[in-house]
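Student: What follows is a set of structures to go through.
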Structure P
Amino acid sequence: MHQTEFVPIDFAPALVNVEETPDGGYILSSPMPLEPYEDSLGVLLRYWAEETPDRIFIGERNPSGEWNLLTYRETACRADSIAQALIDRKLGPERPVMILSGNSISHALLMLGCFIAGVPVAPVSVAYSLLSDDFFKLKAIFSEVKPALIFTENGTMFSRVLHALDLAGVEVVIKEGQVDNVAASSFANLLETPATSEVEQAFAKVNSGTIAKILFSSGSTGQPKGILNTHGMLCANQQMLAQLWPFTKVTPPVLVDWLPWNHTFGGNHNFNLVLKSGGTLYIDDGKPVPALVLKTVNNLADISPTIYFNVPSGFAMLLPHLERDEELRNNFFKKLQLIFYAGAALPQDLWQRLEAVAIQATGRKVPMTSSWGSTETSPLATSAHFPIDRAGVIGLPCPGVTLKMVPSDEKFELRVKGPHVTPGYLNRPDLTRDAFDADGFYKIGDAGMFADPTDPRKGISFAGRIAEDYKLTTGTWVHVGKTRLEVLTAAAPLLQDALVTGHDREFVGILAWPNIAGCRELCRDSEAALSIEKLVMSKEVVDYLRTAMSTYNGTHTGSATRVCRIMLMTEPPSIDANEITDKGYINQRAALERRDKLVARLYLATPGPDVIIVS
């Protein structure tokens with residue numbers, strides 16, 4: 001067993017006020033009042049630049065593999081220079097910045113410079129530029145934001161999309177690389193701008209109502225919508241987290257994080273957590289895909305995080321390396337205080353494997369937790385700030401948050417109110433109006449239930465998206481989120497993700513993406529392992545899934561939970577078609593609509609050989 005440097009953590013007490021409503025629902029709130037918080041994110045940067053000027057704020061790998069590091073003092077100085085450069089260009093609330101590149105020190109500095117100068121920043125999914133064929137989403141975002149300045153880390157990499165945009169009147173800023181026929185400024189010029197008293201004047205005008213960011217949803221129904229994030233809502237959210245996780249005041253968090261900053265999880269929850277607590281963020285240039293996961297492994301072999309954030313697909317990719325590499329495992333767990341998952345529920349088999357490797361490395365379980373919210377809620381609305389032993393529990397309302405639970409069939413629709421909630425959507429008063437109920441609660445579209453109906457302090461369990469659930473022809477409701485998670489757990493480790501079918505049908509079916517590594521391990525002695533097409537239809541895979549799902553059906557006998565047929569898919573989910581987000585969350589509705597022919601094949605009276613019949 002490896003000697004660790006673990007420091008025990010303390011959570012805030014699990015307390016909740018519960019009020020019953022006349023319609024059979026509930027109003028939940030925290031008895032812990034929300035304490036005062038900063039007016040702007042720039043205040044946090046400046047505080048730590050004074051308090052701990054030489055502490056490392058951010059680091060990234062350079063091309064030679066070494067870590068480039070910036071202290072809080074260096075970061076604040078460079079952010080001021082960029083703020084001056086933005087002021088010189090007369091950027092402001094009506095002349096925002098748009099960032100096309102992924103996470104980097106340059107991206108962070110430009111974002112922080114915008115915070116200081118009071119300029120809204122709109123970071124955009126890299127996939128919309130590099131993986132899209134038609135740039136439909138990026139063009140829509142560009143049209144909505146109307147940026148005065150666009151930044152890209154590498155001009156050569158983003159040249160195709162830059163040529164696709166009408167850049168008249170827009171300054172393009174590039175750190176490196178060239179774009180033919182596109183006039184561009186150098187990012188170095190921004191950094192070299194001497195800060196003047198104008199920076200302090202601009203910073204003094206930034207307040208809680210100032211727009212800090214415009215973050216775009218994944219566009220599950222088509223065009224992405226711009227969600228306004230004010231400095232006040234983001235600072236309020238970090239104050240909530242600080243009160244629930246008081247251990248972050250004792251041990252400033254060290255993160256090794258890949259989660260994209262165009263999403264609220266990585267860009268608000270994690271980045272701002274480091275700013276709030278004076279921690280250190282090492283940018284992970286890896287990602288939970290086969291071609292990049294080794295970069296994550298190498299980064300975790302170098303840096304021992306104190307809190308580790310990831311999505312379920314990320315843990316699934318990382319776990320085999322932790323299980324077989326003792327040195328990596330020991331370094332990963334050496335200082336680790338907390339494991340946090342979000343984006344989707346963590347299948348129970350991954351949960352148990354994480355516990356097993358933690359015990360193997362340290363002799364103890366590392367607490368695992370999650371929270372719940374959305375881009376519109378900064379994102380934290382509830383937090384499981386107490387021990388849990390399974391995925392799905394999303395916790396209790398944070399300080400300052402009021403949670404309305406509206407009866408919806410067998411569940412409750414969840415609605416949220418508090419200082420962390422968005423004022424609305426960019427240029428869409430219609431969407432803003434429709435997003436709130438008559439009492440001012442934001443209608444997030446998710447459902448929940450009490451984890452323990454006899455004790456509300458045990459928290460809320462996530463019960464899926466209201467819009468994803470459907471009825472069978474029997475009239476019974478299928479709860480998609482719960483069914484998906486249970487199927488993935490039952491079929492582990494052969495399935496990566498799944499679509500739950502059966503709307504207006506007689507029975508539940510599954511369209512699933514295989515976990516290729518898991519399938520190859522099962523078929524390692526078979527010729528079927530030579531190709532994906534042969535692999536997913538191999539006798540070993542088919543027999544395993546049929547047996548696993550028959551076992552699952554033994555404890556799920558109702559028509560709304562019993563799975564009768566499965567089909568494996570080899571075409572990956574498409575970003576252009578709204579099937580998947582950057583974090584790997586599958587949009588059930590969009591994917592089912594796009595794959596309607598596969599759904600039809602799944603329900604043929606006489607199904608083909610690619611359909612696995614389950615007893």
Structure Q
Amino acid sequence: MRDEHTAGMIDELAILRARVAQLEQSAAVRRQIEDPLLREEGLSAALIQSSPFYFVVIGADGKTRMMNDALLRALEYEPDEVVGQDYLQTFVPEPDRTVLSELFKALPTIRSPSKNESHLLTKDGRLLLVEWHGRAIRDATAAYESFFGVGIDITEQRNVENTLREREEQYRSIFESVTDAVLVFDLDGRIVEANPSACRMYGYSEQELIGLSAAAIVRSDYFHGFDNFKKRVSDGGRFVTDSVNLRKDGTQFDIEMHGAGFTYRGAQHLLSVVRNISERKRAEVALRNTHQKIEQLHDVARRLEACESEDDVYQTTVSATEKVLSFAMCTLDIVIGERLIIKATSSQLTPHASLECDLAEGGLAAETYRTKKATIFGSVIEAPKVTAPTQTHYKSGISAPIGDFGVFQVASSDENAFGEEDVRLLELLLGHAAEAVHRIRLQEKLKDQALHDPLTGVYNRRYFNQVIEQEIPRSRRYNHPIGFLMIDVDHFKDINDHYGHQVGDEVLQEVANLLQEHVRGSDVVVRYGGDEFLVLLIETNGEAEDVKRRILDGLAVRNSTIRVFDFPVTLSIGSSHWSPSDARSVKEILAEADRRMYEAKRNQ
């Protein structure tokens with residue numbers, strides 16, 4: 001609306017100027033009538049009384065001798081109210097009274113007609129501004145007798161002139177103070193007026209802009225817009241468009257232009273209000289890029305939901321930061337125990353650019369993990385003690401938490417390479433990554449709980465059934481035997497009855513620990529039921545008896561030296577083995593081990 005207001009003011013100024021010209025023309029006609037009247041010796045009373053001009057005769061003593069009807073009506077007096085009245089004291093206000101008093105004193109010596117402007121007081125106290133043309137009237141001896149004046153009311157003219165001046169000052173104030181560039185073009189496309197903002201925007205001085213062609217400030221492939229501007233205005237409309245303009249030094253910038261036609265100095269001109277929208281355009285591009293990145297991050301979120309392992313999550317996250325967020329150097333560290341362990345790095349990161357560290361060592365990564373808050377720094381001076389990446393040529397970066405699992409750090413060799421928008425998008429990505437890690441860990445935990453005995457931590461019979469189904473075919477294929485140890489805690493019922501079930505549970509936990517300590521890492525310890533354990537010895541080649549002996553020896557050491565309980569714990573162990581040539585089923589093999597276990601129990 002600013003350009004419409006400016007154009008309206010300019011149109012109003014043109015109307016005021018036209019009114020002043022009309023009044024001045026009226027005054028010129030009046031003067032053509034006055035002069036002959038003043039030269040006439042015998043003035044016609046009828047002409048004076050019927051004239052629209054003001055006539056007054058003032059004696060040498062300053063008393064009013066005559067006022068014509070036009071003047072009487074203007075002052076709202078009757079004839080008998082003015083004749084004989086002191087003209088200056090009755091009809092002229094201060095400070096005009098002082099000026100006219102000096103004039104009247106000089107009249108006896110003035111031979112030529114005089115001209116002045118003065119105010120008159122009406123009967124009700126209003127002021128009229130009158131332009132007077134007069135001369136001294138002399139008697140036969142050439143002595144000064146009276147003053148004869150012819151006047152015209154210029155109150156309206158002066159009000160119009162004052163209004164015009166105020167409007168011009170207001171227009172000029174707006175024109176010079178408006179922050180947008182305001183340019184006035186003639187129809188040939190030459191600049192005839194430019195405000196200070198235009199000079200600043202285009203890099204020219206006012207003198208350089210005046211007379212400059214629009215072609216010099218509009219990029220050539222947009223110059224057709226100026227022709228459209230002229231056509232639209234000639235059709236009686238206004239014009240709004242986006243364009244690309246040029247500064248004096250040749251640099252380009254995006255603008256929004258509002259235009260209108262108006263009369264300026266008596267001729268048709270074009271008014272153009274120009275706003276630099278380069279920042280807005282950049283913001284629009286950045287917003288589009290952000291929306292695009294968010295859409296891409298939604299796709300990444302779907303890929304993270306499909307990841308089946310933590311390593312897949314880590315690699316997908318780093319890949320997304322490179323391809324979607326355009327972060328060239330980043331590391332993903334996960335907390336294991338009390339250390340930050342590197343799990344993934346960007347492809348452009350140099351070897352050994354990031355190091356594992358203890359959380360107790362402090363630094364930015366540890367602080368990020370502790371506070372669970374992202375930190376952005378524009379220079380190394382701004383950053384807390386940076387632990388990763390460690391190379392000194394990294395100038396700026398971001399350190400952000402990955403939920404409760406770790407820390408993600410981004411670095412750049414340039415200062416102030418990242419902004420708050422980068423942090424927001426990174427946090428969005430890491431939020432999805434944290435959810436994926438949480439999901440996978442929960443699945444692993446549930447899976448682990450489904451396959452392990454909750455009291456002792458060893459495998460349960462469900463896991464044993466899965467493993468044996470896999471191992472039998474594999475053993476046949478590679479001709480490897482499988483050994484079995486069936487183990488029972490002796491007198492377990494008596495332990496529960498005498499010491500309580502809590503102690504009984506502790507006995508089972510200690511037995512489970514003992515078995516895990518004395519079998520190989522490839523062997524499988526299973527809580528088979530109640531106080532019974534089963535050890536699956538994969539590829540033992542008949543070493544079941546050796547394993548049995550190690551377990552019993554270890555148990556003897558615990559009973560004699562460690563003394564976990566106030567009573568000795570004993571075990572009965574029965575062994576069996578299966579070979580690929582064996583026609584017996586697993587059930588039969590386990591029954592053999594169970595039978596031997598009870599034989600061992602009876603032989604104690």
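Here, each number is a calculation from the coordinates, and none is a lab measurement. In this text, all values refer to a predicted model and were calculated from it rather than measured experimentally. Cβ atoms are built from the backbone, for glycine too; each structure is taken alone.
Student: Which of P, Q yields 8.0 for distance in nm of label points 7 Å out along Cα→Cβ at positions 100 and 412, as computed?
Tutor: Corresponding structure: Q.
Student: One of P, Q was used to compute helix-only ellipticity at 222 nm (-39500 (n - 2.57) for each DSSP H run of 4 or more, over all residues; to 500), and the answer was -9500. Which one was it?
Tutor: P
Student: For volume of the Cα convex hull per residue in Å³, for residues 84-443 alone, which of P, Q scores largest?
Tutor: Numbers: P: 152; Q: 297.
Comparing P, Q, the top value of volume of the Cα convex hull per residue in Å³, for residues 84-443 alone belongs to Q.
Student: Matching task: 13 is the computed value of relative contact order in percent (Cα under 8 Å, 6 or more apart). Pick the structure from P, Q.
Tutor: On the way: P: 13; Q: 7.
The structure behind it is P.
Student: Tell me which structure, out of P, Q, gives 2.15 once Cα Rg over 2.2 N^0.38 Å is calculated. Provide the component values of the computation, followed by the final result.
Tutor: On the way: P: 0.96; Q: 2.15.
Answer for the origin of the read-out: Q.
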